[in-house]
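Below: a set of structures, written as structure tokens.
Read-outs: derived from the displayed coordinates by stated rules, not from any lab. Please read these numbers as outputs of a predicted model, since none were measured by experiment. Cβ atoms are built from the backbone, for glycine too; each structure is taken alone.
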Structure I
Amino acid sequence: MSFELNSLPYAYDALDPYIDTLTMQIHHDKHHAAYVNNLNLAMEKHPEMSSKSLEALLSDLNAVPEDIRTAVRNHGGGAWNHDLFWQVMAPKAGGEPQAGLASAIASAFGNFANFKAEFEKAAMGRFGSGWAWLVKKGNGLAVFSTANQDNPISDGMAPLLALDVWEHAYYLKYQNRRAEYVGNWWNVVNWAEVARRYSSK
């Protein structure tokens, strides 16, 4: 089984002015594509693993042959993380979650404002490249960050919301102003998709 680069669920310019068109083009067509291509190259060495889904590979990295384990962790993580990232954003989105997800966030963090502050702290506190996450952990929710392309699936958690804080995700528009990027990103969060993921886990 070869992994494929999924198309964006909207046009390259759909998230303007918060994420610019050129960033979306390069991020999806170059960076994301490279993760998928390099994952497929690694998997060619072990055709016996071809029946496994990407999520299955990432959820049990110890079962991945050692000679491709790092490639699957890095490039497989990059492919999976970006697939989620595109889906949890949408044009004309933002605002706050509703219904069950809103209640779960209030239960875990006190209120939505506290959640936002904790999520932004995770995004800003990640030194170098990585991600900030909202995950379902057991029966509750948690916020944390990972380095590089590491994925919460590998630690038994279910990712619901992801923010890419690699410089390639924002540098063309925001340069070194990560805080401005993080603040503006809330305007494109697709809470309906996050809620769907929460309900399905």
Structure II
Amino acid sequence: MPKGSPELTQVRREEIVNACEKLYETMSFKEITIKEIGNATSFTRTSIYNYFQTKEEIFLALLKREYEMWIGSLKATMERVDTMTKDEFAAMMAHSLEERAQLLKIMSMNHYDMETGSRRSHLAAFKVAYGESIRTVEACLDKYFPEMTETRKRDFIYTFFPFMFGIYPYTYVTEKQRAAMEEAGVNYVFMSIYEITYNCVKKLLGD
């Protein structure tokens, strides 16, 4: 770990993660390298290794940040809104993920690579955020549907979180993919992040 204040360390970690996020807007996970990320920061490429050993650790830190922002959004809603109908809750969850397309993109495409390519300390830090996201959704269910049984809440969690991994591939399709599906005779119906999430949550709530 480099010498310096914890504040400076955090600032530099954030700069690296921000550079990775910016590159990910126009490049694929495979195309992005430590060298590319280093070129987009204000310090040398070798300095990155003081903070992250692999690009997978950088992406995992980006995913962790996305989870934390999603958690913050859900908690803010719970503080602001006392009651919700099933329809309102489904809409709220759909909007919360609609705002986190980056979260869904990273989850769907690179999750296994990120976890296997990261040191255990980085993986554990990510799992803290992931676990908090589950607890936050459970807290939402407790608040808005106190009559829901523990079994139904567990079923909701263990269906909804795996479902999240498939949202991005179903809602972002390239022209090449569209053409291939047409050629294969696949009747693809476009749905937005909001629509697919709303429909899933409504069904999980029993509507």
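Given a value of 3.4 for distance in nm of label points 7 Å out along Cα→Cβ at positions 11 and 179, point me to the structure among I, II it was derived from.
Details: I: 3.4; II: 4.8.
Label of the originating structure: I.
For FRET efficiency 1/(1 + (r/R0)^6) of positions 19 and 59 (r between Cβ atoms, R0 = 30 Å, to 0.05), which of I, II scores largest?
II
When you work out distance in nm of label points 7 Å out along Cα→Cβ at positions 35 and 91 for each of the structures I, II, which one comes out largest?
II
0.05 is what came out when FRET efficiency 1/(1 + (r/R0)^6) of positions 139 and 171 (r between Cβ atoms, R0 = 25 Å, to 0.05) was calculated for one structure; which of I, II is it? Walk me through the numbers before you get to the answer.
On the way: I: 0.05; II: 0.40.
Of the structures listed, the value fits I.
Out of I, II, which one gives 17.3 for Kirkwood radius over Cα pairs in Å as computed from the coordinates?
Attributed to the structure labelled I.
Which of I, II yields 1.09 for Rg/Rh (Cα atoms, Kirkwood Rh), for residues 99-146 alone, as computed?
Working: I: 1.00; II: 1.09.
Only structure II yields this read-out.
Thinking of I, II, which structure, once distance in nm of label points 7 Å out along Cα→Cβ at positions 51 and 107 is computed, gives back 3.8? Please list the in-between numbers first.
Details: I: 3.8; II: 2.6.
Traced to structure I.
From I, II, which structure was distance in nm of label points 7 Å out along Cα→Cβ at positions 67 and 115 = 4.6 calculated on?
I
Computing helix-only ellipticity at 222 nm (-39500 (n - 2.57) for each DSSP H run of 4 or more, over all residues; to 500) gives -12000 for which of I, II? Working shown, then result.
Working: I: -12000; II: -23000.
Matching structure: I.
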